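Take a look at these structures.
Nothing in this text is a laboratory measurement; each read-out follows from the coordinates by a stated rule. Being a predicted model, the structure only gives us computed values, none of them experimental. Cβ atoms are built from the backbone, for glycine too; each structure is taken alone.
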Structure P
Amino acid sequence: MQKLWRRILVSANFAVVLILLAFLFILVNSLASRRYARWDLTRAKITQLSDKTRQTLKALAAPVRVTVFFEPSHPLYELIRDLLKAYEAASPNITAVFVDQEQDVAKATQLVEKFHIEKANVVVFEYGSRHKHLADTDLADLHHEAKIFNAEDAFTSAIISLAHESAPTAWIITGHGEKSIEAADRGGLSDAKQTLEQQNIAVEAVTLLERTAIPDDVRLIIIAGPTHRFADAELALLRTYLDGGGRLLALLDPQHETGMAALLASWGITEDDTIVVDPSLKLPFVSAANLFVTHYTEHPIVDRMQTVMTIFPLARSIRPAADPPKELTVTPLASTSEAGWGETDLTSDTFVFNENTDLKGPVSIAVASERAVGQSRTRLVAVGDSDFIMNAQLGNVGNKDFFMGAIFWLMQQEQFIGIGPKPLEALKLHLTEPQLLGLSWASVLTMPLLCGLLGVGVWFQRRQ
């Protein structure tokens with residue numbers, strides 16, 4: 001009898017424990033569903049919302065409703081659901097609704113007619129009376145057989161375009177051998193153009209000689225890699241535009257005389273006829289002229305890039321003038337290490353520092369200049385390279401972040417400056433030559449040596 005009672009008590013105790021565990025499980029899940037939390041332990045923070053997205057959501061003045069027309073079996077469904085959960089957790093102005101077109105036919109039909117959707121697998125963003133839809137092809141792509149999921153970039157760009165009724169105009173100057181904004185090859189700027197348009201910026205290719213004046217509604221002028229000189233009439237237009245509070249981004253490659261030196265000098269910026277090299281920070285197996293930049297100053301454009309590298313394939317030195325006008329605020333943005341220099345011998349295939357002729361490091365390669373003009377501010381950014389925004393380079397590490405940081409600062413949209421969303425794609429490991437050499441020694445010598453020491457230790461312990 002006593003054994004029976006003991007069994008009953010043990011069974012009852014076990015049942016109570018199971019009930020309590022089930023209750024605890026339900027309670028934890030209930031709390032988790034109400035209070036969304038996510039921890040990102042990756043170095044690049046690729047699974048959490050980017051700075052730019054958080055700044056965009058923080059600036060929202062009205063609710064945004066997101067309607068997802070995706071089949072649950074679609075390979076992107078879970079990724080989209082998790083991403084929108086993060087958006088909802090980051091802002092009370094975001095509400096996401098998932099519609100299964102097979103389960104809820106009536107609601108799906110109603111919304112399809114409302115948004116004029118012509119195909120399945122679409123995400124619709126609503127802001128006030130306006131809406132924008134994104135197809136699955138806008139959210140993911142196949143690249144070298146690896147899926148790239150870039151929905152955060154697409155989602156945030158859609159929200160920005162809806163939150164701003166009018167799109168500011170940016171001119172990209174042509175007529176001097178500049179890179180083409182329509183070219184989709186490796187050396188073109190079609191990706192840069194698409195990036196600007198995703199941020200609700202209207203891009204126009206313009207030849208200055210065909211214009212007698214620059215309209216007031218042109219918020220930004222971009223000069224990307226001219227190979228020929230500007231005419232005096234064009235430089236006069238640019239000077240008048242800047243004197244009136246305009247904004248200019250000048251990307252000037254080495255080995256080309258553009259005639260812009262005097263214009264830049266009037267804004268406290270000096271361009272040098274050099275090629276900037278930095279052997280201590282170069283990528284393996286390539287020329288030292290391929291700059292691998294990690295040194296930034298304190299400025300809104302680069303404040304959030306202190307741990308992000310930017311690659312400039314071939315750059316000239318752009319630095320603050322020795323004695324800039326007092327009304328200007330001139331700030332270097334990025335530079336080499338102290339081991340870098342500005343090479344003045346542009347014909348040599350090898351780079352050897354000559355302290356008598358070369359520009360001693362650290363050498364600046366990008367400068368921002370600013371002057372208050374009435375209620376607005378004239379702003380100018382000069383960079384000694386345009387290759388870093390071409391299609392083959394824009395997606396590398398921090399190149400797009402540097403480019404868009406300059407764009408947003410020039411247009412006085414500092415709230416959007418930040419490290420942009422990173423697509424979920426194959427990881428690229430960029431190592432300098434010292435790092436690669438250290439890794440090689442570690443794999444060839446260190447690991448076998450550790451195994452040998454471990455074996456000796458085991459043998460010695462057994463002898464004891």
Structure Q
Amino acid sequence: MTALSETQFEAAKLAAKALDRAAGDMRVLTSLEWDGDMRRRFLGQGIMPDPQYAEIDTSSAREAIDYAKQQIDGDHVVMQWLGRLCSTLETTANLIETRGTPEFFDHSAQLYGRPTRFMLDKKTRVLDLAHHMDATLDGIDFDHLVLEGAQDELDADAFALALGGRISDYFGEDGPEVIVSEEVSAKAAATSSRIRVRADAGFTSRDIEQLLHHEALIHSATGLNGKQQDNFPILGRGHPGTTEIQEGLAVFAEIITGSMDPRRFRRLSRRVIAIQMAIDGADFKEVFDYFDDQIDDREQAYENARRIFRGGVISGGAPFTKDMVYLNGLLRVHNFIRTAVKLRRSDLIRVLFVGKLDIEDIPALAQLASKGRIQPPKFMPPWASDLRFLVSYMAYSAFLNQVKMPGFQTYYEQELNEVPSVWGFAGRSADSAASGRDILDFEAT
């Protein structure tokens with residue numbers, strides 16, 4: 001591969017800094033916020049939401065993107081990476097400018113994908129994973145899955161203290177602050193710098209692990225690592241081009257650390273299914289009814305539907321597709337890591353943590369890393385700083401893909417057909433009331 005010349009390197013730095021400014025000027029989720037009164041009117045009177053979005057001037061962002069384009073010269077992988085960022089941020093500007101119109105969906109699909117899009121194998125769709133998880137987990141009594149005494153139950157103060165201590169162990173003074181608040185509706189709400197815990201909520205020890213591994217050790221860690229990249233500060237900035245891998249990596253972290261919960265997995269799956277419903281023409285009320293029937297929680301059903309229709313068309317056909325990135329990103333991250341292990345390139349796994357990025361950026365970032373032009377990640381989760389378990393697991397799981405599941409399933413289905421239920425044999429089930437709703441209420445931009 002042709003080396004990046006010193007002149008090209010200096011131009012690339014200028015482009016990256018301009019793109020960082022452009023991304024900072026376009027706060028997508030903030031631009032899509034709804035007035036809280038719409039929720040009260042809908043839940044109380046059945047009045048459909050009619051969101052009005054504030055005007056946002058994207059001209060300065062577009063000027064910065066144009067400047068970055070002028071610096072990009074040649075077809076080196078670093079220049080290709082920066083060129084992709086220009087395209088992503090231009091589409092982001094288009095997305096913001098078309099809120100409330102059918103065109104919004106086209107830009108959303110470019111940035112975040114759509115449930116029916118095929119992956120690299122030309123066979124797999126995230127919608128297939130969503131239906132598989134929903135069907136597999138349907139009918140399982142989650143209350144039986146945890147034995148009494150297997151997890152500690154905590155009030156908000158104890159939870160905040162324990163989580164804050166775990167975060168300090170990894171980050172020292174650099175990690176997100178954990179505070180107890182009476183002004184948050186979810187059990188916990190997180191940003192890259194602060195985690196707010198609802199004062200009257202109940203928690204479990206699993207909630208600590210989930211927030212630690214998803215929020216702190218992925219979102220916060222990659223943000224902090226990216227902010228120390230003086231040559232390429234765009235790596236410290238979350239934007240739509242990084243959202244899928246950020247969330248996919250965070251969900252993968254929940255799974256690989258054993259902190260994933262089946263309720264949460266099913267919730268992520270149903271959001272993908274609901275996005276496809278909206279694409280197919282379901283309106284806000286129909287999607288709300290879908291969630292309400294599934295979870296019997298009108299407040300949460302409204303929130304789930306709002307996430308899908310913000311920025312789009314309330315009457316259906318043009319939703320915001322961001323909520324599919326959790327599962328689509330999981331598929332992409334898992335398959336990248338599995339392939340890296342198979343190809344004996346586990347060294348590339350740690351490149352995922354140099355900042356906020358897309359998997360397609362790894363060749364460019366590895367080139368920069370090999371020349372000392374980006375900083376190594378300061379903060380990484382334990383499973384990445386010590387890759388022995390991950391490599392072992394991925395090597396074994398790659399073989400499992402060759403095993404034909406239907407043959408095993410038919411055999412065991414016959415063997416277990418007359419076997420009685422023994423849920424109570426090993427002990428009483430724990431009270432699951434403390435962990436009924438999703439602990440995570442965080443979104444990367």
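Just a few scattered comments:
- For 15 (relative contact order in percent (Cα under 8 Å, 6 or more apart), calculated) the corresponding structure among P, Q: P
- Structures P, Q, by FRET efficiency 1/(1 + (r/R0)^6) of positions 293 and 333 (r between Cβ atoms, R0 = 30 Å, to 0.05): label with the highest value: P
- Of structures P, Q, the largest value of Cα Rg over 2.2 N^0.38 Å belongs to P.
- For -10000 (helix-only ellipticity at 222 nm (-39500 (n - 2.57) for each DSSP H run of 4 or more, over all residues; to 500), calculated) the corresponding structure among P, Q: P
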